[in-house]
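Enquirer: In the part that follows, the structures are each spelled out as structure tokens.
Read-outs throughout are calculated quantities, based only on the coordinates presented, and are distinct from any laboratory measurement. What you are looking at is a predicted structure, and each value in this text was computed from that prediction instead of being measured. Cβ atoms are built from the backbone, for glycine too; each structure is taken alone.
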Structure P
Amino acid sequence: MATVISSPPVTFTARAVCPVCQACPTDAGKPAESKPAPENASYQTVGWEALPNWPGDALASSWAAWKQSCTRLINRADWKPLCTDAQTIAADDTAAMRTFFETRFQAWQVRNGEDSDTGLVTGYYEPLLTGGSAYRPGRVPLHAVPDDLLTIDLGALYPDLKGQRVRGRVDGKKVVPYWNRADIDSGRAPLQENVLAWADDAIEAFFLQVQGSGRVQLDDGRLLRIGYADQNGHPYRSIGKWLADQGELSIDQVTMQAIQAWARANPARLPELLAANPSYVFFRVLPGGEGGPIGAFNVPLTDGASIAVDPKFIPLGAPVFLDTTRPNDSTPLQRLMVAQDTGGAIRGPVRADFFWGFGHDAGALAGKMKQRGRLWVLWPKDLPLPNGK
């Protein structure tokens, strides 16, 4: 049990605005869609000895990810001293890195309200697709944000709804829900002129939307890098759960690789499979070159050191210690990560998505990762832990 270093224990509680966990195929053997994300989180101060194997493996990579966060945080007056001091530490001085965190930060264990301290840890990656700039039979479009997509801030109209937004489009004199995936994939939605590129494989294009960013090798040799720009406003539904409900796969068999294999073995049913998830992601072109894709914190992600979190509960930019296991394995994965991304599937306090990097090998790990894990957010000792913002 964690040792509480405050007396009495310091506990902080946050409340999410609108919990919607609709994405993950399993959660301890149960479909995630049958279990909404927790509305509350609690945070308890602990000593460093409570973090298993602290500071974990790959601290140099963790430090590199933290330095990326500092490129944004240094512009905030309360974070500037920390990030300025971090610049004086050499990239290979892991002893100084550990001392920096232990003397300047406080570890807070994250809990799902009063319920538990464990949650789901999945993985994601940056895929490589093949495609082109022109349509060919069998290719599917990768769309930019449509001009007619409306984003309405409900808080601007009704203060009680602060933080809530809806997306839609104008139909006559009414605002109606935006086109769903089936509408877009079938061509019913008028988005034909809004294509960034064409992907050769429909199921790979679908998982590109799930991952949120990737690269497309075009016919002319160019490598196009694209990333999440917006979404159609419909809730994410797990196509893995749909396959389980149809009796096509058992819930224990659901992985990205198993879904892809089923899709290629059943091409006539692919539209039905994809339509089970009405959510649709629109992309933007990202700068090319080396480094990871740009995450929600607007910094490049670091392989094996960046995670996506629910920012209602864990502030973006913060270091987070993760205690979990490797994909389909009992080998411990205990590492200091940095919260630098979000995702439609990432809902709840103890919930993380581990960024494995770019390419096939990273995808093989990410697609199999459905582990249980615990989280500790590291927060500057001289700053109050924010109200989940």
Structure Q
Amino acid sequence: MGREEFRFIREAFESNYIAPLGPMVDAFEQEFAGYVGIKHCVALSSGTAAMHLALRHLGIGRGDEVFTSTLTFIGSISPVTFLGATPVFIDCDRKTGNMDPVLLERELDICAEQERLPRVVVPTDLYGHCCDYERILALCERYGIPVVMDAAEAMGSCFKSEIGNPKSEIWNHAGVGAKAAVFSFNGNKIITTSGGGMLASDDEELIEHARKLSQQARDLAPHYEHTEIGYNYRMSNVLAAIGRGQLKILNERVEKKRQIFNYYQENLGGVSGIEFMPEASYGISNRWLTVILVTPKEFGVDRETVRMALEEENVESRPIWKPMHSQPVFEIDTQSSKLKVQSKDQRRYKARVVGGEVAEDLFERGLCLPSGTQMTEGDLDRVVKVIKKCRKSF
């Protein structure tokens, strides 16, 4: 927590607004919109809810394909299945782990020739690293496809946009330029409301429809009137109060996260067999999590050995996201993947994948190191020593 959350919470209680409406929700939406530079926002119960509402507004349904990142958290994918559409997992580029614009362009060209373009493209800003927005947005604009950006991990991150020529550039916050952007305030994010999310868009009609859907789609009437089905997705006034306080310290959090990354890189960057996910030249990452890649042939042991060594010292670390096309819940079109189709005795959702080998390699070698903003230099040094000990033991 920061310094002002309790003041805002007290104001919420004193106003007697506890339900999913009230002055704190309104203020949080306005302040968030001002921070990210996107005109309209609606505060919701989760980032997954935000993605669901965005796709619902765009009319996604059965028979549609939605292009998504394969190296991501399932929260940006599951709403595609809620609506009965088919996810198409696009592999990542090796440098950033984000959706590969080259593969995206190739697949869009193929789909255009076959007259089966996707309805939406959903890239993920992985671990706070912005996607190549300019290339992805330009590609999708060429074919008239909206982009819903999964910026759940990217609060405080930004990307460079060149206007007309390379000497004229501006920096935009993650999510800017997309049809809609999804943010998360889950407990593990750089700022948190314990649970919650935000849907942001310059399209006022999209946000107002999402707002209606998030409140059970109740029509304007003195009684309960419904002409469409909605959901109970609104954020409470109390959680919004926490969000207002958290937003005020976001810049401090980003600075601290970047200091943590720098410490790890300075102390482990020279160790053979360890690589760090670099920062793309077009972006500034919030470094939500520090990720290393462990190459066994050079380091001596694999990622899992390092993880278990940390676990033995009561230090939690995790592999990076397991690619979506490798998840048992999806039945991958075998014509587009080398993955074996598993047993059919469980409910599985049809999907296909473009590429996938890069994401699989990053998953095999990738490890997320402890990156909490309350960590001290002693905590960081403890992690570094365990990792170096793995190398020495080899």
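Enquirer: Name the one structure among P, Q that FRET efficiency 1/(1 + (r/R0)^6) of positions 140 and 156 (r between Cβ atoms, R0 = 41 Å, to 0.05) of 0.95 was derived from. The partial results should precede the final answer.
Expert: Numbers: P: 0.70; Q: 0.95.
It must be structure Q, since only it matches.
Enquirer: Please compute percent of Cα pairs over 25 Å apart, for residues 244-371 alone for structures P, Q and give me the label with the greatest value.
Expert: Working: P: 35; Q: 42.
Checked P, Q; max of percent of Cα pairs over 25 Å apart, for residues 244-371 alone sits with Q.
Enquirer: Could I ask something else about it? Of the structures labelled P, Q, which one yields 14.5, 42 when Rg and Dmax of the Cα atoms in Å, for residues 180-251 alone is computed from its coordinates? Display every interim value, and only then the final one.
Expert: Working: P: 14.5, 42; Q: 14.3, 45.
Of the structures listed, the value fits P.
Enquirer: Here mean count of other Cβ atoms within 10 Å over residues 236-243 has been calculated and equals 25.8, so which of P, Q was it run on?
Expert: Going label by label, the one that fits is Q.
Enquirer: Another question, if that's okay. Out of P, Q, choose the structure whose coordinates give helix-only ellipticity at 222 nm (-39500 (n - 2.57) for each DSSP H run of 4 or more, over all residues; to 500) equal to -6000 when calculated. Present the calculation step by step, with values, prior to reporting the outcome.
Expert: Details: P: -6000; Q: -11500.
It traces back to P.
Enquirer: Suppose relative contact order in percent (Cα under 8 Å, 6 or more apart) works out to 21; of P, Q, which structure was it derived from?
Expert: Values: P: 26; Q: 21.
Answer by label: Q.
Enquirer: Something else: When log10 I(q)/I(0) by the Debye sum over Cα atoms at q = 0.20, 0.22 Å⁻¹, for residues 228-283 alone is computed for each of P, Q, which one produces -0.85, -0.92? Walk me through the intermediate numbers first.
Expert: On the way: P: -0.75, -0.86; Q: -0.85, -0.92.
Computing log10 I(q)/I(0) by the Debye sum over Cα atoms at q = 0.20, 0.22 Å⁻¹, for residues 228-283 alone on every structure in P, Q gives -0.85, -0.92 only for Q.
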